[in-house]
Structure I
Amino acid sequence: MSRKQQIEEFTNILAVALRHKIGSIVNKHEIYSAKYSKDADMLINSAKKIVLGVSFNFYEKQYIKEILKKKLYNELASKDFLNNKKFEIMDDEMNRVLKEFDIFE
């Protein structure tokens, strides 16, 4: 798998994982909240397997952050059952996850 394909797959999985995580936070009183949180954790682990042993350079890290932000915004915008707080916490959650992958300092 090429580096570009790795980044594409990585950001796709992280966008969905973050959508689930944010959904579990903003709608924490819904019955699906716990399931969304678990799904997010599983997807993040899948993303870790994709980039295991990969060291991204500065430009790739910037690209990942930009692409992930666009994809995550689109994921959240398409889910109108989530309240609008989703956009307020989007950057914080995204940065938290990117720190786990040593992509955001």
Structure II
Amino acid sequence: MGADDFRFIERRIAQQAARQEFRVTQHAQQEMAEEDILLSDVLEALQRGNVLEHYPEHRRGPCCLVCGYTETRRPLHVVCTTEQPLLILITVYEPKPPKWETPARRGLRP
């Protein structure tokens, strides 16, 4: 996938988030509760996010990892579907070391 493909996916996800055309999995709800992440924060991050990784073979269908920021500049990662009429939020978390060196760069793997 090229940069144009990622931009297309980013626009689609942003539109689905803005129109509230999404579903949150139980796993994503649990992660959000554990990390005190509000749904409104997730939607903000998705509307401003960039695709970091694409997972075309995911069991829920093609998915991607989006990195976005809330209005308060809190970085969030969201794994979500990319080709379904309803955006499915699979997991949500705040990227932190050691797994993430920065919000957009993976850290060293053990």
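Of the structures labelled I, II, one was used to calculate relative contact order in percent (Cα under 8 Å, 6 or more apart), giving 35. Name it. It must be structure I, since only it matches. Source structure of the calculated read-out (distance in nm of label points 7 Å out along Cα→Cβ at positions 9 and 89, 1.9) within I, II: II. When mean projected area of the Cα convex hull in nm², for residues 25-80 alone is computed across structures I, II, the figure 3.8 traces back to II. Hey, mean count of other Cβ atoms within 10 Å over residues 49-56 derived from one of I, II reads 11.6; which structure? Answer by label: I.
Can you say which of I, II returns 19, 17, 14 when semi-axes √(5λ) of the Cα gyration tensor in Å is computed? Matching structure: II.
Which structure, out of I, II, was helix-only ellipticity at 222 nm (-39500 (n - 2.57) for each DSSP H run of 4 or more, over all residues; to 500) derived from, given a value of -25500? Structure I accounts for this read-out.
No value in this document is a laboratory result; all are computed from the given coordinates. The structure presented is a predicted model; accordingly, all values stated were derived computationally and were not measured. Cβ atoms are built from the backbone, for glycine too; each structure is taken alone.
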